[in-house]
Structure I
Amino acid sequence: MELKKIALNDIHEKLGAKMVGFAGYNMPVRYTSDLEEHMQVREKAGVFDVSHMGEFMVTGPNALALIQKVTSNDASKLYDGKAQYSCLMNIVGGIVDDLLVYRFNEEKYLLVVNASNIKKDWEWINKNNDVNAELENISDQTSLFAVQGPQAMDVLQKLTDVDLKEMGFYTFKVGEFAGEDGIIISATGYTGSGGFEIYVPNEKALAVWKAIFEAGKDKDIRPVGLAARDTLRLEMGFCLYGNDIDDTTTPLEAGLGWITKLKKGEFLGSQKLAEQKLAGVERKLIGFILADRGIPRSHYTIKNEAGEKIGEVTSGTISPMTKKGMGMGYLKTDYAQADTDIFIEVRNKLLRAKVTKPPFVKL
């Protein structure tokens, strides 16, 4: 199947990016080296083109009712200009996707979903739209730039009159940016290093991209690929759909109880989640840091001291900041307490690790 191309595909190729197929899109995985790009975001500022993400508009008098039905968090708590992290739920309490919900006003919302799930999410939301909310899939018309790092605010402030330092985490503004009207400036991100995400119509993407790099010249701003995005999110312990969460994992198992509001009323899977909360979960998503040298990888077996299987790694790598192996995985609840010794099976060797609550680095 031919890969889809994001609006600035040719720009990334000219910049020398290594392009790979990801979620059906031709995407830049790196420009220089994974370590260099990781540290660029931690120490300065980097720009990710994540235009493969999906965007759905939900509008009309019943927009909120539909969002409340299909998601785990309580979107009634949102106010104009506020964003929320949530889960799209199935009827058995599993996670169809994790997503962001943006409220523009009481009858206008934006849902931002993972690229790999655009088709699945769109069909699922439509299937459950028995309240006649108006839905529009604007994914193919929208570009998204994540400008992340401690210097991101200084760079972006040059391009807008919106007071970025006054914006709280998970708030957004619609305004002029880089000379273009109607741009969404969102104080969100997936790196832990702070910054903003800029939603741009495709036809304005190139002008905005160029303006960001022109504004960031004195800060040595650079493009960053998906590989560094993965190590950055892992140091924070942020979930990646398809690795750490999926249709078979519940938010309560995944440590996402904080975005699971059972008191808001009935929603898809809420009855199953209420039952699970009462009974207690049998497994939990935990973080761990290796004491021994090695690289933990997805699907590696986790064992106890007796050599019995007690879980499985879902994500793992070497932390560029600490140079230690780190990861996440599901463990039987008895072993999920912080500081518990566990063992990761790497090439027939058992490497000692300790259950550790993320984030794995303190910024």
Structure II
Amino acid sequence: MSKYSIAVIPGDGIGPEVVSATMPALDKLAQKYNIEFDFTDYPFGGDHYIATGEVLSDESMVALKKHDAIYLGAVGSPKVKPGILEKGILLKLRFEFDQYINLRPVKLYPGVETPIKGKTAEDLDYVVVRENTGGLYTGVGGGTMVGTTSEAVSQSMVYTYTQVERCLRFAFEVAKGRDRKKLCMIGKTNVLTHVFGLWERVYDQLKEEYPMVEASYMHVDAACMHMVTNPAQFDVMVTTNMFGDIITDLGAVTQGGMGMAASANINPEKLTPSMFEPVHGSAPDIAGQNKANPLATFMSAKMMLDFLGEKEAAADLDAAICAVSEAGFEGLGTDAIGQLVTDKL
């Protein structure tokens, strides 16, 4: 029997609802594939911060580090100033646990509508590998004479060779393991010459190590256009933190919206727990109304199972999600969709 310790952070808004909807399916998979999950709930989020003043303490980080994975619902509350929860929970976990890969599958499931005219599930099935611990989000910069007409601010995109090399190598490995074996690096080499000069040199080095991968490069603005006009050309896309944040949300819209978008924040060496979450946010306007689509959370659970090495269970869950999406779930509530997926296993 395989045993895994999972930290569960339901979080804010619809987070507790969509996480709860997936638990019966995970229990059923555990029985079917002889897996034991030890789930531990943590209260971190807006209400916890308001009540205690704690976002994510050092003691909490020590406790979380003991788990094999973190399963997250959503973070964000209109009662809390923007940035406090996002930086204090999401970014803190990514940076301190060195979850240096953000993995975002862009897959159009059967039966799900896309705003791209004439495209089907055969046209959208690629993965975005986003560097997750460097770049603009590290907050390098500052301001002077703040609040005056002479105020000056800066924020710098900083990357080390190690950060770039390990991200690109991970992406090449992902491409190597996929059927089409294609990789496209996304950047802006013609303008951001310092940062992408480094990315380009490392990319050129790794191309020699992975001759089985068909590697190419595309400017980020061109990539955004092709993600709409010709998404079938993409297999694995790899890029920086900031560009990755932007293009993955564009990808999410093309795959049917944020309710169909899953993600993983990964430490590939498993030295610290990786985190798996839907990317739709906390959606406070529909919280507690049984309206949220939990399929992105199921997809995140599927990614967690796959990362833990439970490939059969992951494939079974993905097949169940496909069956539900193909049959249609329009008009159904969170709990009903969750039950449908569980029934399909």
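Looking at structures I, II, which one was distance in nm of label points 7 Å out along Cα→Cβ at positions 21 and 293 calculated from, given that it came out as 3.7?
The structure behind it is I.
A value of 19.3, 56 for Rg and Dmax of the Cα atoms in Å, for residues 189-284 alone, calculated from one of I, II, originates in structure I. Structures compared: I, II; top value of relative contact order in percent (Cα under 8 Å, 6 or more apart), i.e. the largest, recorded for II. Assuming 1.02 is Rg/Rh (Cα atoms, Kirkwood Rh), for residues 13-132 alone as calculated from a single structure, say which of I, II it is. Only structure II yields this read-out.
I have -12500 for helix-only ellipticity at 222 nm (-39500 (n - 2.57) for each DSSP H run of 4 or more, over all residues; to 500), calculated from one of the structures I, II. Which structure is it? It traces back to II.
Readers should treat all values here as calculations from the given coordinates under stated rules, not as data from a laboratory. The structure displayed is predicted, hence computed values, not measured ones. Cβ atoms are built from the backbone, for glycine too; each structure is taken alone.
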